[in-house]
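Next up, some structures in structure tokens.
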Structure P
Amino acid sequence: MSIKKQPRLLVLVGPTAVGKTAYSLEIAKRWDAEIISGDSMQVYRGMDIGTAKIPVEERQGIPHHLIDICEPDHPFSVAEFQERCAALIEEITSRGKLPFIVGGTGLYVESVCYNYQFSETGSDDIYRAEMEAYAQTHGNEALHARLQAIDPIAAQRLHPNDRRRVIRALEVFHVTGQTFTEQQAGQQKRSPYELCLVGLTRPREQLYNRVEQRIDEMMSLGLVEEVERLVRAGVPKRAIAMQGLGYKEIIPYLEGEMTLEAAVTLLKRDTRHFAKRQLSWFRHMQDIQWVDVGGQANFYENLQAIHAIIAGKFQNDLEYNSNQSCNGGNGK
């Protein structure tokens, strides 16, 4: 009896501003892949600048999935991402293409790679409402401190302003007696796919400089106007989408609570901290092969190293020509 072959899945991860976009386009062209966004914020329509969404005209004809699929008031979840992603992987594979997840939302990506189970943990609406009220009265930092006391690893990975996920982590412990981290550790890290995971990294100072440059670019492209447009459209401040980086920092400026300069300084700080948490998450993931794209090698040389990793994993069926030329460029 023949054993059913696992579908192949290529994954590119790394912190914000490391350069995933530029590399992903070249990788997708080389390996006949379709890109699935692994970013929890790019699912929302009308949120383009703050999420660093790649414009359609820059996608070079490569299909991109899970971008602009819901309105900003929709509470998109990791379970929904996992379900949609699994269906897309099957669909892309059936077309003879390579499914290729690109993104920096660690839990979302990992949930697909290892088929995490989310349905067993119950909920407690009353407790959740109590935690919401506690945060309203005492602030997000105080709520986050409660999580820090019971689950410091989850607290390190979640920003205090990510109130929904902080409350969910507290709720998991309240309902099950197990921390979110303990539940994750109990997940069987066996993948339903033949995985090739590549991670991009840079020296910290260089990465932080790129973060600040990206935010300056977002401001020049009209980030304030984008947030203002969403507020005028009636998207609630407490919506999951509006808690994303670039949105929750600009809202206080629009409400007259701080200067624009202070808001931008806060955004840069929060984004640097976010990049650090992303790296921490991915460092705990197994099987990632890392490429430092911030060293002496140029874009083309880094790209060749990535191609070699993919070829080494998928070489049985995917032809690789190490002499094939690739387009150079600057990472986004």
Structure Q
Amino acid sequence: MKRNKTWGGLNAIFMLLLMLNQAQAGVIFGIGATFPKQVYQEWGKQYKAETGSALAYFAQGSGKGIEAILAGKADFGASDKPLIFEELEKSKLMQFPALIGGVVPVVNIKKIGDGQLQLDGVILADIYLGKIRRWNDQAIVALNPGLALPDEAIDVMHRSDSSGSTFVLTDYLSKVSSEWKTTMGAATAVAWKVGEGVDGGDNLAKKIGNTPNSIGYLDPSVVQQRHLTFVKMRNRDGKYVSPNQASFAAAAKNAEWSASNGFNQSLTDQIGSESWPLATATYIIISRSPAEASGTEEALKYFDWTFRKGNLIAQDLGFVLIPPEAMQSVRDSWKMQIKDRAGRPLWK
């Protein structure tokens, strides 16, 4: 019932926007990940100012984004967890990376500021496994000599909804912790052993900000806007790095973007002394044969514009664009794969 009510509400919004927009340029409808929400919406404002076409993006989480495009409820779905090639083929979908960012562990500990607390993947996994329960645990102290850590219980926070950010976190923890891989695995939703679940990234940010001695994970734009305290993470090369555009780009440096597997590329735990270990690409998913071709065509124009003019907005919000060569490969895939019901390409 809850899912039906959700879609009912979204359908009502869509119909209202469609009626209001009949005499104007088209509205592009997108549903999905909260991770890139700020960027997509800021891009949408500038795109409308330049072209007259509007973007209506509903940040419902990656799971809802995949559901939406499968059900034909949107012009595009957005997900931080890419679909595998078999899923794309089965549902006649294509996907491409739109942005590169990173999931950021954050804490709310009195008198500890940005980057002062240092963690590694094993300790982060043990916190979320409930094996490390206090901030002055010897394992944390050993990584932070001289830092005054409180003798307080760790208040663990996580997403309760299906979330691409959760997938990135759990994908990373599965690579660095054999216990995590065996008992928890990588998924958009897992059976958490400890902690409090919160629905949505914005709500999670508010909860962390209001809860002393808490830890959670968020997207960089929310961390920046909420003035939350980020954690430095030790990467695969043993270096402690901060979450920023340079460390996200470093993690993506050696990625091999290929249309043959739907541009599916994991960026967690990448090599490189400057690489952020929880880096990720966030993806757009589009029908290869949409019922409403005009909406899909407008969506392609919007994303082409973001590739050409969206870099400054992306950087201001803590993200970076995909490499230029990947952009061209994406455009080539649009031309080859996305067609109207008569078989005509929607991108030329």
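Quick note: the coordinates plus some simple rules give every number you see, no bench work behind them. From a predicted model like this one, the values you see are computed outputs, not experimental measurements. Cβ atoms are built from the backbone, for glycine too; each structure is taken alone.
Work out which structure the value 36, 21, 18 belongs to, where semi-axes √(5λ) of the Cα gyration tensor in Å was derived from one of P, Q. The read-out was computed on structure Q.
Across the set P, Q, relative contact order in percent (Cα under 8 Å, 6 or more apart) reaches its highest value in structure P. To test your reading of the models, identify which of P, Q gives -15000 for helix-only ellipticity at 222 nm (-39500 (n - 2.57) for each DSSP H run of 4 or more, over all residues; to 500) when calculated. Only one of P, Q returns -15000 for helix-only ellipticity at 222 nm (-39500 (n - 2.57) for each DSSP H run of 4 or more, over all residues; to 500), namely P. Could you figure out which one of P, Q the value 16.2, 56 for Rg and Dmax of the Cα atoms in Å, for residues 79-254 alone was computed from? Checking each candidate, the match is Q. When mean count of other Cβ atoms within 10 Å over residues 143-150 is calculated for each of structures P, Q, structure P gives the greatest result.
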